[in-house]
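So, here's a batch of structures to check.
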Structure I
Amino acid sequence: MKAVILMGSGSDMDYARKIAEKLGYFGIESVLRVASAHKTPEKALRILEEYENEDVVFVTVAGRSNALSGFADANTSKPVIASPPVSDKFAGMDLLSSVNMPSGVAPMLVIYAENAALAVAKIFSLKNEEVKKKVMEYQKAKKEEVYRADERAKSL
């Protein structure tokens, strides 16, 4: 049970590390890799092939055109979660490249590092009770945050 966080370039490292950190909470191992669908497609293919016989979920982290997510999904039987860093630079339009895919190519778009880690955990929770417990604990804690915020708001 492993998440392979595949970045399009080294500039995605900080965002990818945030995903890896959140995965640690769920007890899920992660591996950080770098390959570009545009500049090094052969390297990207080798990385995908390397994990084809393992229980993995790929999380692709690439901004701008995000060809990496569709490329990865088209070349693996494993789940691919596209989690591009959100950029104000393009007014959100860069996210369209993550969802407008040709037939037969279906990476899931999940923005924000914490949510990408949660999506990976939910996939693994289908077969792993410990991960399922962690997901449920996480969801309970998030609900409790809302209740505490409501109590603080009432007292203002």
Structure II
Amino acid sequence: MNITICGSIAFYAEMLEVKEKLKQLGHQVKLPPFEVKDENGNMIPVKQYYSLRKAETDDTSWIWDRKEEAMRVHFYKVEWCDAVLILNYDKNNIINYVGANTLIELGMAFYLNKKLFLFNDIPEMSYKEEILGMKPLVIDQDLMKIK
């Protein structure tokens, strides 16, 4: 199966681990980018970009150009796949966090009739009903449930 992993960039190390496990099970897997261009066109690790983005206060910064690019590139990966796997770990004192960008990707996958998998239970967040309505399969960290 072709699988696109979605989730917060804060979970990038976990994404790499899960990708390898999925590949061992015979799946093709795509992730968010490992690197992005900085304001000078040099490649920087996505985790470094994430830290810069979280600290940015200027609405016109180069940061938002890269955010737009990253979103569009990842949307193509969602379009490519058969299924999305949402890696939803604890973040910001929220158990099984699903952020806004991940919710957008989940919604896009839902619209495109992709299979939807959540790594952990649906979080208690203001948009829980939207996630419930998309009816993702919660796999409880068991990658063998992805079929």
Structure III
Amino acid sequence: MNVDFINPFIETIDNILATMASMTCEHGKPYLKDGIAPLGVVTGLIPMEGDAVHGSLAISFSEGAICKISSSMLGEDVAELDDTCKDLTGELTNMLSGGARKLLWEKGYNFEMAKPEMVEGEADVQHSVNGPVLVIPFNTKAGPFFIEVAICNKLRKAVLDTA
């Protein structure tokens, strides 16, 4: 996958956590996801549709990471996964997709994004394309989270859909 697609997601989540939660994170080496099982306890999934590409984005949090992010953003102690954490995951998904979309637009890629879908527990993460899913792992002092990106060009999607 083109690094033009990866770096905007890293830059955006770094900025969101620094400004909204006064937190830092470190990203690890991207890898291809094996299977469709969620990587965290709560996941936001959003489709991305562009002029030449099609795909989806997911952000999946461990319980420790989303509780700490929720606590920091809300200014109150969130000790365990609750509806507040789930709602905030949806908001973080929107912020991530919006920020990344802006950076991708500046690089010449145009994406429309829809409302995020929430995936909880062990429900499968179903990306909107049949193809490789790139995972960018992140770590915070409170635990890991993961960004998944699945993108293919529309010509390839059309061929796969007719096969």
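Readers should treat all values here as calculations from the given coordinates under stated rules, not as data from a laboratory. Here the structure is a predicted model, which is why all the values come from computation and not from measurement. Cβ atoms are built from the backbone, for glycine too; each structure is taken alone.
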### Task
Assuming 1.08 is Rg/Rh (Cα atoms, Kirkwood Rh), for residues 27-82 alone as calculated from a single structure, say which of I, II, III it is.
III
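Comparing distance in nm of label points 7 Å out along Cα→Cβ at positions 19 and 131 across structures I, II, III, which is largest?
Details: I: 1.4; II: 2.3; III: 3.0.
Structure III gives the largest value of distance in nm of label points 7 Å out along Cα→Cβ at positions 19 and 131 among I, II, III.
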## Note on the structure
Structures I, II, III compared on distance in nm of label points 7 Å out along Cα→Cβ at positions 35 and 139: the greatest is I
